[in-house]
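Got some structures for you, see below.
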Structure P
Amino acid sequence: MPDFRKLSSSMFASPQIGPEDIDAAKDQGIAMIVNNRPDGEEPSAPQSDEIAALTREAGLDYVAIPIGHSGFSEPQVDEMVAALEAADGPVLAYCRSGTRSTFLWALAQAKSGASPDEIVSAAMAAGYDVSPIRPMLDMFAAR
């Protein structure tokens with residue numbers, strides 16, 4: 001069973017997905033898959049082109065916003081905001097553990113005006129600690 005963790009009614013985060021998880025995502029009403037894992041990070045894991053092709057075959061939208069270990073940039077946050085706005089239903093974002101996906105979602109939410117306290121609570125309820133990026137959440141929310 002896939003480990004899709006609910007961050008909101010329209011957003012889920014997950015560790016690395018495989019081909020078998022795409023049908024499970026579709027069955028759960030996911031409309032878009034966002035890949036936050038850079039190609040080559042784990043050579044034995046399915047790479048972006050494989051997941052993209054299978055996702056599109058299943059009739060779902062696919063976006064790649066790779067987040068390396070060097071951290072997040074504002075253009076990546078803007079890409080996530082745009083992906084969430086373009087989604088025609090719930091979104092599933094994945095990376096190695098789901099943490100980078102949750103961080104990127106949290107930053108996109110703050111930039112879109114959501115309360116940092118509510119973002120932190122939602123992430124914690126899904127099992128993710130976003131306290132390392134709390135200053136960035138506060139900064140985006142204050143703009």
Structure Q
Amino acid sequence: MEEIDFHHSLPIQLRFNDVDKFGHVNNAVYFTFYDLGKTEYFSSVCPNVDWTKDGIVVVNIEANFLSPIFPTNRIAVQTAVSEIGHKSFHLIQQVVDVNTHEVKCICKSVMVTFDLKKNESKELEEEWVEAICRYEKRDLRKKQ
């Protein structure tokens with residue numbers, strides 16, 4: 001995986017029901033952590049988005065589980081955009097132990113911007129692209 005600087009980190013509070021009978025966080029729960037990270041990322045980076053007309057949908061997601069999370073771990077989900085196209089962008093997220101910095105899981109997603117009124121994909125707003133590039137401190141536009 002390319003080296004990513006994560007500028008966005010969200011502490012996650014583990015809940016009793018996140019843990020399965022094996023004594024660690026169930027793999028399905030990680031996706032709720034990633035959803036929380038995405039939500040907070042876009043609230044921070046693009047605060048003026050009108051979520052009643054614009055949406056972002058997952059079209060592809062891949063997770064690699066590296067090490068289990070136990071109830072005593074303190075974790076955070078880190079989120080970064082790694083590439084921006086015309087209608088889509090790539091997210092890289094990871095769950096890390098905040099004390100040891102051990103990466104527990106890495107997730108790669110392809111996200112598409114969506115017009116909720118027309119029920120179809122749409123071009124990324126230039127305002128979003130500029131805000132994300134500013135936040136990530138580099139030009140992420142896909143080279144053609």
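So the values come out like this:
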read-out: Identity of the structure behind 12.1 (criterion: mean count of other Cβ atoms within 10 Å over residues 45-52, calculated), options P, Q; value: Q
read-out: Origin of the value -0.77, -1.38, where log10 I(q)/I(0) by the Debye sum over Cα atoms at q = 0.15, 0.22 Å⁻¹ was derived from one of P, Q; value: Q
read-out: Ranking P, Q by distance in nm of label points 7 Å out along Cα→Cβ at positions 61 and 77, the structure that comes out highest; value: P
read-out: Of the structures P, Q, the one that 11.9 was derived from, the read-out being mean count of other Cβ atoms within 10 Å over residues 13-20; value: Q
read-out: If helix-only ellipticity at 222 nm (-39500 (n - 2.57) for each DSSP H run of 4 or more, over all residues; to 500) is computed and equals -7000, the structure in P, Q; value: Q
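Read-outs: derived from the displayed coordinates by stated rules, not from any lab. Because the structure is predicted, anything quoted here is derived from the model rather than measured. Cβ atoms are built from the backbone, for glycine too; each structure is taken alone.
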